[in-house]
Structure 1
Amino acid sequence: MARTQAAADLARRGEDAALIFLQQHGYELCAQNLRVGSDEADIVMRAPDGRTLVIVEVKTRSSPTAWPEERIDAAKMRSLVRLARSLERKSLRKGALRIDVIAVNLPPGSAPIIRWFENAVLGN
């Protein structure tokens, strides 16, 4: 059970780091941990252009040499695309929608290492 809690804490810290990073780039928070059916978005942001809604999948590892983004498999990509399509159908406004991935490495005693992949999941 402790390992599960540690993993949840690491994920939360990664999402917090990603959120701060995006806000520093002019993005505005719309939702966190948004669920639509069985699909979930870690973060949903409005881009600085004011029109683009960005679904952000955050993957976090504690090792500086790990590649967290490699943990996004085909099933997760399909889930993100389904969620994006659901948001498109429910939206009353027209605007662009994209899916980004933010990979966060949180090595102990060091600043976060963040890699941002815009339009990382295609098919939406």
Structure 2
Amino acid sequence: MYSAQVLDHFQNPRNAGEIDNADARIRIENPACGDILELTAKIAAERIVEIRFRAKGCVSAMACSSALTEMVAGRTLAEACALTREELLEKVGGLPEASGHAAYLAMDALQALLKNV
């Protein structure tokens, strides 16, 4: 059902937690399924130097959140803004149709975080 990448990110999440004194912070919820994602980031010289996540939700939500933080850590704000949902789905090896909402949640959170910088 889930790809090896999804299961790896779920079982071994990267960048889990919260950054104290974060430069940007966002919390969003998917009202349809109840998944919640919080992102915190440290920004310096227009670059995401550190990003962490806290998520409450399904396997896919946890995996997409973890993968997203790996993908944007170290990128410039412009590079992070240009990240696409398709790139995230590729990173996690795809998602079952019923779990596609998780990638939207992660991408929506990223875009909201970048607007708060």
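Bear in mind these aren't lab numbers, they're just calculated from the coordinates by the rules spelled out. The structure presented is a predicted model; accordingly, all values stated were derived computationally and were not measured. Cβ atoms are built from the backbone, for glycine too; each structure is taken alone.
Kindly point out which one of 1, 2 the value 24 was derived from, the read-out being relative contact order in percent (Cα under 8 Å, 6 or more apart). Label of the source structure: 1. Once distance in nm of label points 7 Å out along Cα→Cβ at positions 18 and 66 is evaluated on every structure in 1, 2, the highest one turns out to be 2.
Looking at structures 1, 2, which one was volume of the Cα convex hull per residue in Å³ calculated from, given that it came out as 85? The structure behind it is 2.
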